[in-house]
Structures are given as C-alpha cells and as structure tokens.
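Visitor: The next part holds the structures, each set out as structure tokens.
Taken together, the values in this text are just the output of simple stated rules run on the coordinates, not laboratory data. What you see is a predicted model; the values in this text were computed from it and never measured. Cβ atoms are built from the backbone, for glycine too; each structure is taken alone.
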Structure I
Amino acid sequence: LNTFEQLYKIDKNYKTAIEISKILIEEENYKIALDWSEIAIKSSGENGASLFQRAEVFFALADACSGESLTFSDKLVYEISFEDYSSALRKGFYRAKARKEFLEENNITSKGDWFMLGNDIVAKPEGNCYSWISREVKKK
C-alpha cells in the first residue's frame, strides 16, 4: 500500500489510485477506499474503470455490513453501487454488466420499500456502518 501511495505521488495515474482502492477494500477500510476511487474518477475524467471501482467499494461495504436479511440502508448502498456500475457500463466498461444485472435482480430497493417511507423522495443510508456516506438515492 505504501509503495502504491508513493508511486501515486510521483505519477498521478488513475490506475494506481484504483489499485490503492482495491487494497483498501481487502483491508476493509471502505471510507479511504472510497476516497481513492474518487481520486481515480477525477484523474481519469470519469472513465468506466474508475466508476466501476467506486461501485466495487460500495458493493463490498454493503456486503460486509449486511446481515442475513437486507435492511433498507443495505439496499440503498447496493443501489448506489448499481448506479455506478450502470455509469461504468454506459462508458464502455463491460465488466460492470454482470454486477449490474445481479443487483438489478436481487439487492436494490423496490417500490414497496419506498412505500414504507411515505412521502420521502430521497433517502440516505443510515446506521453506524454507513454513517459516513453522503450520497442519496432517489425514490423509484
């Protein structure tokens, strides 16, 4: 990790930022992994590979934080990753397709989930595991 960080200081290549983010996911340091994926997105001009990496951070976070049954917050985080996988796919990063389709079938919010919230049109993940996430999801 330190080697990659030093390399990034020398050559601000988005691929290095992606590798750092991957290592941090393995270390379950999701907040810093997200920061590095954001760096990759900015330095790449929002290319598909960097958007895919941000999606991977959110996917891994939701996977680590969810229990046997998914909470609404778990589904929101999976939906955030779904949004990024969709963006990566639109940018031509076809490795995102399988994850996007899996989430579409299984783990994202449904109209029924939103019905339970009443008139809210956006929601943000809540709970200790997700307290640092600022992104919101719009009602379907």
Structure II
Amino acid sequence: SPAPSFQVTAWWDQHKPAYFKPKPRADGSLPPSWGELVRIHGPPFLVWWGTLWVLGAGGLFLGFEHHLFGADVDALTLARAWGVDKVVDLSGVPPSLGNMGVAIACNEVLEVVRFPLALLTVKPWTRWWYRVRGKTMPE
C-alpha cells in the first residue's frame, strides 16, 4: 500500500489523541521519537536487538526441546491446540522442526516487549560504540 500523503500526516499531527503526543522536557524540547532513537543508536541497536531475538528464539526452542514448559507440553501439541493442523498437515513434521517453528512464532509475538526493551537498554552499547570509533554520542 502507498505511504500516507502529507495531508493525512498533517491531519494526524493536529488531531492525534493526547496519549500519542510526547511530553516536553523541562527545557521545552521534545524527547526523540522511536525512529530518531534507532537512527542515533544505529549498528549497536541492530546488534543488541538481534542478540535479544536470537536469545529469545533459542531459549524457547531449548524449552520446547527439553520439556522445560511441562512434561506434556511440546510445540506440535501447542500448534494443534491453536488450530494450525486445520491449515497445515502436521503429521509428517519432525518434533524438532515443529519445536523450532513454534519457538520462532512465539518469539515474534514477544517482539512487542523486546523492541522497547532493546531501546531502553542499548545506551551502554552505543556509548561503547561511539567511544571505540572516537566520536561523541548525540544526545
């Protein structure tokens, strides 16, 4: 779908609810937007976010593989409970592959928590990145 036009964006800026509007700081300036934060933190953010993604997927996969979520809980049973077997034939799926697929799907659901967590915890990595490169970090 095409990007929203300038008129739609301008209308939204004038009519958005108060909870969408950032609160000004004590000096009157506005805090950076999500996009500005990602631009400031750049590569350290991508590496940190990717690391959190891999740790989440790996942890879920190992949990399913070693039955850490319960002796009778495995990924294919969950997939059947969620109705996936009505769309995809799960009878020939090896258990480890099913565990991997469900772990990745569950991991994507956790993105709602992971992205803000990554933004909130990336600052030390960004400071290190700028220090190694001999630059000062923008505020």
Structure III
Amino acid sequence: MAMSVEAETQHQLNVIFLPFPAPGHMIPMVDKARLFAKHGVSVTIITTPANALTFQKAIDNDFNCGYQIRTRVLPFPAAQVGLPDGLENVTDGTSPEIFDNVILGILMIKDQIELLFQELQPDSLVTDMMLPWT
C-alpha cells in the first residue's frame, strides 16, 4: 500500500554520520553530511571535542541557515588511554603508539555511541570502514 503524499512529507530522513578521527576521513564525511542536510535530511555527526573543532564552525553556519544538522560531542577518555587532553586524532602524534591509543579511546566510548544510536533512532548510519564495529 502506498503512503499518502502527506505522510511521506511528514517523515524527515534521519541519518547519523560517524567519522574516523583523521582529517582525511573526517573532512570528506562531514562534507557529505552537509550535502545530506542541504537536501532536507536531518543529520547528526558524532565526534569528540578536539575533532569537532575541525568542522564545527561550518556546521553552526549550516544550522543557522536552517539546515537540520548538528554535532553530538562525546568526551574522549584521553587520560585513561595515556594521551594528553586534546589529543583525539590519529594524526596528532608521530608514533604508532598514539594511533593505537586513539583507537583504544574510540573503543572505550563505543557504548556511549551505541546509546546515541538508540536515542536518535536513525534511518541510516554513515560510518567509516576503520570503525568495523559500527
């Protein structure tokens, strides 16, 4: 049975974007998220505080223009994985250990991310191949 035109227009597509914490992954994914929002999709980007700084100004501008786009920022457990505060991106350091610790930090907030999935009830999830658990 086909939906009425009125019912179709009442449901706004809701998509979560979960970028991997590296500029070469985040920037293209955020660009895609912004395109989705500009085409009428409700978009939520899940990230950490230091990574949000990379793109938050653009998201705020889009939101202020009336697009349904927002960022949900989760605290990154830097101290728990042996990293200084603010080091949340795999390109922030030079050693392989930093890469491993950032990945460990992302895994530590996995439960919080999954709770957001339940809270936001997205129609779709756009994620990165570097986050296979998603």
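Visitor: Given a value of 11.2 for mean count of other Cβ atoms within 10 Å over residues 81-88, calculated from one of I, II, III, which structure does it belong to? Don't skip to the end; give the middle numbers.
Guide: On the way: I: 24.0; II: 11.2; III: 15.6.
It must be structure II, since only it matches.
Visitor: Tell me which of I, II, III gives 1.7 when you compute distance in nm of label points 7 Å out along Cα→Cβ at positions 33 and 57.
Guide: Values: I: 1.0; II: 2.9; III: 1.7.
Here the read-out was taken from III.
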